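Rule-based calculations on the coordinates, nothing more; no lab input. What you see is a predicted model; the values in this text were computed from it and never measured. Cβ atoms are built from the backbone, for glycine too; each structure is taken alone.
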Structure I
Amino acid sequence: MTFRILHRYLGYFLAGIMMVYALSGITLIFRKTDTFKLEVHKEITVEAGLTEETLGPALRIRDLKAISNDGIIIVFEQGDYNSKTGLAKYTTKELPKWLDKLTHLHKATTEDPLYYFNIFFGLALLFLAISSFFMFAKSSLIFKKGLWFTISGIVLVIIMLMI
């Protein structure tokens, strides 16, 4: 099988994956905003007797700040917590389940089976990039222009990393 054939069919296969991956990557750009997020009302029971300092980590709410605390009920921006019963009622903003799963593609670590997919995807893209240099004769104008575009892409990335 030649580079051209392998490049062509792997490229078609990866085109669909790249479209999905691109959408999840764009979504991740907005991860620190409420864009795409929906309000979710939660009622959970955690350990009773938590303090203002220990409540945030227990509920997985960063920078939780109490608005009021009468010794039993701790009221915070997102809801309230009963320190006698351990019942917390609060609202969070989360991505819809399908979109959360989609963005998880980019965040997979070695503890997640998806990381094998990410390694395959990265290696396949690397193969496509390298094999594209074998598609044309080295003396052709298309190859020479292609090298200039490749160098331009590398330079652009370096400039973006320096900013």
Structure II
Amino acid sequence: MIAAPEGTEVARAAEFSLVARRNNSLTHAGRSLVFVFIFAGSVGIAAAFAAVGAWLILPFAGIEMLALYLAFRCVDSHAADYECIAIDGDTVKVEFFDGGHVRSYQLSRYWAQVTVSRDGGRLALRSHGRELEIGRYLSDEQRLDMARELKRRLRATG
């Protein structure tokens, strides 16, 4: 859990907020650099084999690089994803940013319930027949910690 990302209106004025983000080990520039090195190595090896007469390797190397490019592009499109849970007065606000799309929900603090599996594999907020799964970017242990903190904060009356 980290501080609220820039532009997250949900967390700005709240008395309490938790923000979870994806664990990105590489920046956009780092991912691009890795792709360039893999591309250069693969195309270089394919070109060397093509030069000695094994030209049939070129289409397969091209397909491989296209698949790798699409995978890197998918990872890049979700690099900024986050979840934000904010408690402000008698309202619990939940915001999901997923692949460039924002979804926001509001729940009553007094009706909201935290549900968590024993092993921490699943965490959700439930209210009025709606259940929102949260904590996708957290480990099982972090989800259990988040569940304890949310339960404590939901019971508190400000």
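Quick one: helix-only ellipticity at 222 nm (-39500 (n - 2.57) for each DSSP H run of 4 or more, over all residues; to 500) came out at -17500 when computed from one of I, II, so which one is it? The read-out comes from structure I. With FRET efficiency 1/(1 + (r/R0)^6) of positions 124 and 140 (r between Cβ atoms, R0 = 30 Å, to 0.05) computed over the structures I, II, the top value is the one for II, the highest of the group.
Sorting I, II by Cα Rg over 2.2 N^0.38 Å from high to low puts I first, with the largest value. With FRET efficiency 1/(1 + (r/R0)^6) of positions 60 and 92 (r between Cβ atoms, R0 = 41 Å, to 0.05) computed over the structures I, II, the top value is the one for I, the highest of the group. Between structures I, II, the calculation of volume of the Cα convex hull per residue in Å³, for residues 52-115 alone yields its largest number for I.
Ranked by distance in nm of label points 7 Å out along Cα→Cβ at positions 36 and 148, structures I, II are topped by II, which has the highest value. If relative contact order in percent (Cα under 8 Å, 6 or more apart) comes out at 20 when worked out from the coordinates, which of I, II was used? Of the options listed, only II reproduces it. One of I, II was used to compute FRET efficiency 1/(1 + (r/R0)^6) of positions 20 and 44 (r between Cβ atoms, R0 = 35 Å, to 0.05), and the answer was 0.30. Which one was it? Derived from II, not from the others.
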